[in-house]
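In structure tokens below, several structures.
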Structure 1
Amino acid sequence: MFLLLGFGLNSASAFTTAFSRRWGKAGGQLASFVLRNVLGIPLWVIGVGLAVRVPSAQAFTPSAMIEVLGWILLAVGAVVQLSAIVVLRLPAARPSVGDALVSRGVYGRIRHPIYAGLMLEFAGLVLLKPSQSVVLASAIGCVWAWVQARLEELDLVKRMPAYREYMIRVPRFVPRLGRKA
């Protein structure tokens, strides 16, 4: 329940334009911030934590190599997310109708590095704690990240007309190898 409610509230950032139309730029920014950061993220983190802690049958038995790969995926996911937050700065936490398109740094390679990093972390978590509850929570998390990215793109096209061309140039989650967008 925490997981689904948290992901639902976290989706507020995809409605920044709608919130801003209703309550003005500052009100829309505040609504997105509170729903996503104050309520949504903590709730889904609690949900994932409960999935890790609840007794559940193993989906598979991890080997030492699988565990190492799990840690690598967690670390790479965290680095990708932190790189994205450093590039975005404040708009990462407080999206606004006044935001400018960012296409430098990791955003020159993929459109949604925060969600891509999160999906890597979910995969790493499954390899480290392969219980059925963690597999289910991680699968829900990955589906949510994909849907959330799509919803945000609909909002971003409204807020930033240049985003449509950016979508053509830059892949959503997986960078093109060998060349920058």
Structure 2
Amino acid sequence: MIRATRRLFFALWPSDEIRAALTETCRPALDACAGRVVPARHYHVTLAFLGDQPAHQVERLATMAAVTSPEFELILNRFSHWRGPQVLWIGPQQCPAGLATLVMQIRVALDELAVSYDGHDFKAHLTLARKVRVLPELERPTPVHWPVRSFALVESVATPDGPVYQVVREFA
């Protein structure tokens, strides 16, 4: 079946090793929170959320050669909680300059392509659980050091069991 639209976003996509480290460091926090845990296979840091885009956009987006991923280290070392959307997340104490540059480059490229995206202020985070009403007292996480060398264009495909994320293209 060919879909007229595809739900897309750009993201930092962790390796299996980083996913394993995140699973280990976040286990105590997830055990302490009542909420719907995000499967580790879905861990990512959203750089730009595009939402539903015409299917023909995928080809254009997959050739964003003007964007180069700077190499940087992302240190995920603090838990936080957004009350409104009821999200528990882990993120960096401080956003690396390379990450801020990457987000800016992606947004400039999307503007040049006239592709719409969520333009909210960027807050580097990786969602761990949803429907977390109250954040209990949590220990500081063991920092996860993520050497970032690439980013990805990802599609969210709706299934009866929930969304499945598929990497469309990785940019080194």
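Taken together, the values in this text are just the output of simple stated rules run on the coordinates, not laboratory data. This structure is a prediction, so every number in the text was calculated from the model and none was measured. Cβ atoms are built from the backbone, for glycine too; each structure is taken alone.
A few points about this structure:
- Winner on distance in nm of label points 7 Å out along Cα→Cβ at positions 8 and 104 once structures 1, 2 are ranked, highest first: 1
- helix-only ellipticity at 222 nm (-39500 (n - 2.57) for each DSSP H run of 4 or more, over all residues; to 500) from the coordinates reads -7000; which among 1, 2: 2
- With distance in nm of label points 7 Å out along Cα→Cβ at positions 96 and 128 derived as 2.0, matching label from 1, 2: 2
- Calculating relative contact order in percent (Cα under 8 Å, 6 or more apart) for structures 1, 2 picks out 2 as the one with the greatest value.
- Structure responsible for 1.42, with Cα Rg over 2.2 N^0.38 Å, for residues 64-111 alone calculated and labels 1, 2 on offer: 2
- For log10 I(q)/I(0) by the Debye sum over Cα atoms at q = 0.16 Å⁻¹, for residues 32-87 alone computed as -0.87, the structure of 1, 2 it came from: 2
- Label whose coordinates, when P(r) over Cα pairs in 5 Å bins from 0, in percent, for residues 56-135 alone is calculated, return 3, 13, 18, 18, 18, 14, 12, 4, 1 (choices 1, 2): 2
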